[in-house]
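Enquirer: Down below are the structures I want you to see.
Derivation of every value follows stated rules applied to the coordinates shown; laboratory data play no part. Quick caveat, the model's predicted, so the values are computed rather than measured. Cβ atoms are built from the backbone, for glycine too; each structure is taken alone.
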Structure P
Amino acid sequence: MFMKNGYLLLCKKYYKFYKMIRTNEIAVCFSGLPRAEHQWVIERTKKIFPYDTFFAKWKGRETPVGIKNCKEFEEPIYDYHNLIDTKTKPDCTLWKKYTRKPVAADRGGKIWWKPNLLKQTKDNSKQILGHFYLVNSLPTKYKVIIRMRYDVILSSKANYKKFIEKVQDTGCSVGFDGCGKKHYGPQHELKEHNNGDCKRCTGWYLWDHLLIHSRDRLKNVDNFFENKDLLGAEWGWHQILHHQWGDKNYQNVQGGETLVKCCTAPREIWETF
């Protein structure tokens, strides 16, 4: 009888695990521009997220090295600035400070006075379009999407599973950011934020270095773009995954990753992260 009860408990334990992590519904999606060390990033990501993985690039741009099944899409051309000209204006202190127009002696927000920033940010919602095109090309069985960049170094010690479970169970979104310009490596400890608990959690700002979301939320991206209303960067991710649905069912998480360009550790120790 003891063995029988023990066997039943074991079955319940594994049933609960597989019920929460439905691996066949998860797709890891790489998009953007393959940058330095992207081969290492891809192999690293496959070890940490051992799920079906897909790749995208813009036609005429560099193809990720060693990837034979990389999907190509036409690179969009912008005739509007995706932080200045959109009809949608984020109710966000960061956006207002960043884009505040110059008036008289007031030089305005950073976008107006930092060299080349206005030009560089004109089309930074292109990343959302590329991700949207790739996800739309996938079989419908994939319901949870892990959006990856080609330049993100993941921690091998951080617990991402709980956030995958959360997205599967609730349909929310979880965005990760290392926070800060330089890191020795990815932070292993994850700090979960709530809206309003720091200056970068404004209620209209979804972190996006690593982003886990429900596929059902990624809709109408092309329509927003055609209507010149697709916002860029973290504001755009919030717009598409939450604002258009009238909710703020997302969470920002600090740690778990760093960008290649932000990593100050010697290359030879990256495997230890």
Structure Q
Amino acid sequence: MDLAARELKAIDQRLSQIKNPGKDEEKKIEENRRLQERLEEKLRSVDDAAAKLEENGQPAGQLIGYFLEQGCVLRALQRFGEAGDLLGPDPNARQIRAMLLIDAGQVEEAYTVAGLLEATAAETGFQDWQMPRMLTFLANAEYDRATQLLIQQAERQEKNAILKILIGLPPVSLPQVPAPWPLNEISGAFEYLYQMPSQTASQTLAAAILEVETGEVGKAEQHFHKVLAVAPETTDRTLIAIYLLLLNGEENDLLPPSQVVPVLFEPDEA
């Protein structure tokens, strides 16, 4: 909400520079200012509620959470800055802060925080550090590092899905597993066969597009083909077909296999 208020203020400054505005411009200026007033009123109520929480001794983490619930990115970031060492090297806090910095357009600071998050993850085993790190790589035009991270993430997801099945193969009921054998195993197999391909395909597709940007055409083609192989029903099939056609002239069906009507009988030749 405060991000929207910031952008509306910037738009208002631009519109106010128009000399001799016409009716359309005047209408836009008026609508923009009305919207600004409504947002400012909501933000004042948010600040009042936050002040009461602070008076009641709510810790910094709770205040940050309150601002996030209200959609106030800039205020949450301000609290992160004020908290300083109170939050310590908590990877969850660093992950949230990195993503908020990206949303706010503070790319350089986001890059630094995401780097600290990666280092903390290596020490603590924290798993959810890849997305903010990849986004900061993209914002910094480090496409090779972003691509490598995407491929590693896809491979890790596939490996974890396989391990989930293998661990439960022995037909025994473990005391720490509430569901009896083979319910977890069936669930893991379903996830591996039907959910995991679409998840890894989206990451592989993103990596392929980045490889096109960096001129790695051969690698991009391999990854485009991998997406079609593991997720032939992907909604990005048309996009992949266009890329392959432009890269090497290769033609692929635009329709997924489920929508292709098989030819059962060949027509007789006249």
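Enquirer: Can you say which of P, Q returns 0.85 when FRET efficiency 1/(1 + (r/R0)^6) of positions 41 and 201 (r between Cβ atoms, R0 = 35 Å, to 0.05) is computed?
Expert: Derived from P, not from the others.
Enquirer: If you don't mind, another one. Can you say which of P, Q returns 12.8, 35 when Rg and Dmax of the Cα atoms in Å, for residues 193-232 alone is computed?
Expert: Going through each structure in turn, the value belongs to P.
Enquirer: So FRET efficiency 1/(1 + (r/R0)^6) of positions 25 and 89 (r between Cβ atoms, R0 = 30 Å, to 0.05), computed for just one structure, reads 0.05; which one of P, Q is that?
Expert: Values: P: 0.25; Q: 0.05.
Of the options listed, only Q reproduces it.
Enquirer: Another question about this same structure. Computing relative contact order in percent (Cα under 8 Å, 6 or more apart) gives 10 for which of P, Q?
Expert: Q
Enquirer: Suppose helix-only ellipticity at 222 nm (-39500 (n - 2.57) for each DSSP H run of 4 or more, over all residues; to 500) works out to -23000; of P, Q, which structure was it derived from?
Expert: Source structure: Q.
Enquirer: Right, next: Which structure, out of P, Q, was FRET efficiency 1/(1 + (r/R0)^6) of positions 49 and 105 (r between Cβ atoms, R0 = 25 Å, to 0.05) calculated from, if the result is 0.45?
Expert: Numbers: P: 0.00; Q: 0.45.
This figure was derived from Q.
Enquirer: For FRET efficiency 1/(1 + (r/R0)^6) of positions 185 and 241 (r between Cβ atoms, R0 = 41 Å, to 0.05), the calculated result is 0.90, so let me know which of P, Q that is.
Expert: P
Enquirer: On mean projected area of the Cα convex hull in nm², which of the structures labelled P, Q is highest?
Expert: Greatest value across P, Q: structure Q.
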